[in-house]
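*Asks:* Pasting the structures in now, so scroll down.
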Structure 1
Amino acid sequence: MSEKACRKCHLIAKGSICPRCKEHSMSDDFSGIVIIFDPEGSEIAKMMGIKEKGKYALRVR
């Protein structure tokens with residue numbers, strides 16, 4: 001099973017349902033990956049609106 005990105009929260013995960021927001025809007029068409037370890041201290045996490053650590057896509061189509 002390949003990794004997919006959620007169109008709503010951009011989390012990258014396996015499966016057809018996002019484990020974070022429980023949406024059925026996973027896409028295999030995404031580009032760019034950012035891994036957030038410290039959401040409170042990360043400027044990129046703040047810019048993307050990410051509040052939990054994890055692996056995220058920069059752009060999801």
Structure 2
Amino acid sequence: MLVLSRKRDQQIMIGDGIVITVVEIRGDKVRLGIEAPKETPVHRKEVYEAIQAAHRDQPSSLSE
């Protein structure tokens with residue numbers, strides 16, 4: 001895991017198309033702004049895990 005320190009309004013680049021901006025720091029919470037291409041899904045981890053679980057629980061539409 002890469003750990004970086006950033007201050008408000010500073011940014012992190014991921015590849016050529018994703019920019020993470022520290023929008024606000026308030027107590028123990030950090031607000032991040034994420035700019036990514038429309039075809040790149042961006043979710044909180046718990047939402048991503050719920051989506052993955054829902055996909056696992058759906059019966060396969062492929063016939064064997």
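Every number in this text was worked out from the coordinates using simple rules, so none of it is lab data. The model shown is predicted, which means the values in this text are computed figures rather than measured ones. Cβ atoms are built from the backbone, for glycine too; each structure is taken alone.
*Asks:* Thinking only about Rg/Rh (Cα atoms, Kirkwood Rh), which of 1, 2 has the largest value?
*Replies:* Values: 1: 0.95; 2: 1.14.
Evaluating Rg/Rh (Cα atoms, Kirkwood Rh) on every structure, the highest lands on 2.
*Asks:* Which structure, out of 1, 2, was mean count of other Cβ atoms within 10 Å over residues 11-18 derived from, given a value of 10.8? Don't skip to the answer; put the middle values down first.
*Replies:* Values: 1: 15.0; 2: 10.8.
Checking each candidate, the match is 2.
*Asks:* Here is a follow-up. 1, 2: which one has relative contact order in percent (Cα under 8 Å, 6 or more apart), as calculated, at 35?
*Replies:* Values: 1: 35; 2: 19.
It was calculated from structure 1.
*Asks:* I've got another one for you. A value of 1.7 was computed for distance in nm of label points 7 Å out along Cα→Cβ at positions 3 and 27; which of 1, 2 is the source structure?
*Replies:* Numbers: 1: 1.7; 2: 2.3.
That value comes from structure 1.
*Asks:* Work out the source of -2000 here, i.e. which of 1, 2 gives that when helix-only ellipticity at 222 nm (-39500 (n - 2.57) for each DSSP H run of 4 or more, over all residues; to 500) is computed.
*Replies:* It must be structure 1, since only it matches.
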